[in-house]
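Colleague: Take a look at the structures below.
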Structure 1
Amino acid sequence: MEAVAKLKNCPMSARKMRLVADVIRGKQVDDALNILRYTKKEAAVWMEKVLLSAISNWEFKQQMALSADDHDLIVKTVMVDEAGMLKRFRPAPHGRAHRIRKRSNHVTLVVENSIPFDEEFVGDEEE
């Protein structure tokens, strides 16, 4: 089973965020959280929040008291796309203006369990 978490309009360039996304793609959730916690980039703070949200969404989607620790969640996909850009002007010498582009991005993170559910266990919970 999969769960998705999205972060929209993060005030950082997509290129900087992709550096962190490439590090955690395909890793176990526990390993990814440890990597993000000790990475010194600002993007790691944003990515950690998205990953925790995806884990929470996975647990909520189960409709049972299942823990994410028991099912070995992995980071299946991480997509970082460019979002809208704020355009500003800064005064320059000789009456000119230089363009300032304040970039932002969208992050989509998908987690998936690597251990399948026990059908008998799931059936007993519903009754």
Structure 2
Amino acid sequence: MSRQIRSGNGWRIGWDSAAEHFCALVSGETWSVELTASEFVDLCQGVHNLSNTMAEMVDQLMDAERLMCEQTTETIWIEAEGFPTEYGLRFILLTGRGAEGAWPAVVVPELLTALHDLTHFLKLNSSN
């Protein structure tokens, strides 16, 4: 199966390996943007890295402390902002299309699970 779609309250991600140029879709409550494969890979890896960084900070901060972490690649800038256990995500494409999006903290845990599941699925199918 070449098309995968995952969605929840306030988010949606999708992948279509048969698509010619824009093979991924990410969206929030009121926005959506199509991504190339390299943009989507950078988004997934960046979100994964920021998620790990936020989790590592749990024991480093006081309960009321918020933090902001960011990661930049050639294609995308991503930011995690909030508490280590509850944070929102935001991104801006750097490829000249002028697209950006954000997910509030309430949807991030479910979104992280879906991104992990989808990228795991894509890795398994690309190795066959």
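Colleague: As an exercise: relative contact order in percent (Cα under 8 Å, 6 or more apart), calculated from one structure in 1, 2, equals 19. Which structure is it?
Modeller: 2
Colleague: Output the label of whichever structure in 1, 2 has the greatest value of Rg/Rh (Cα atoms, Kirkwood Rh).
Modeller: Checked 1, 2; max of Rg/Rh (Cα atoms, Kirkwood Rh) sits with 1.
Colleague: Still on this structure, please answer the following. Once distance in nm of label points 7 Å out along Cα→Cβ at positions 13 and 109 is calculated for every structure in 1, 2, which label goes with the largest value?
Modeller: Structure 1 comes out on top.
Colleague: If distance in nm of label points 7 Å out along Cα→Cβ at positions 5 and 29 computes to 2.1, which of 1, 2 did it come from?
Modeller: So the calculation was done on 2.
Colleague: Identify the structure, out of 1, 2, from whose coordinates mean count of other Cβ atoms within 10 Å over residues 53-60 was calculated to give 12.5.
Modeller: Comparing all candidates, it corresponds to 2.
Taken together, the values in this text are just the output of simple stated rules run on the coordinates, not laboratory data. Bear in mind the structure is a predicted one, so any value in this text is a computation, not a measurement. Cβ atoms are built from the backbone, for glycine too; each structure is taken alone.
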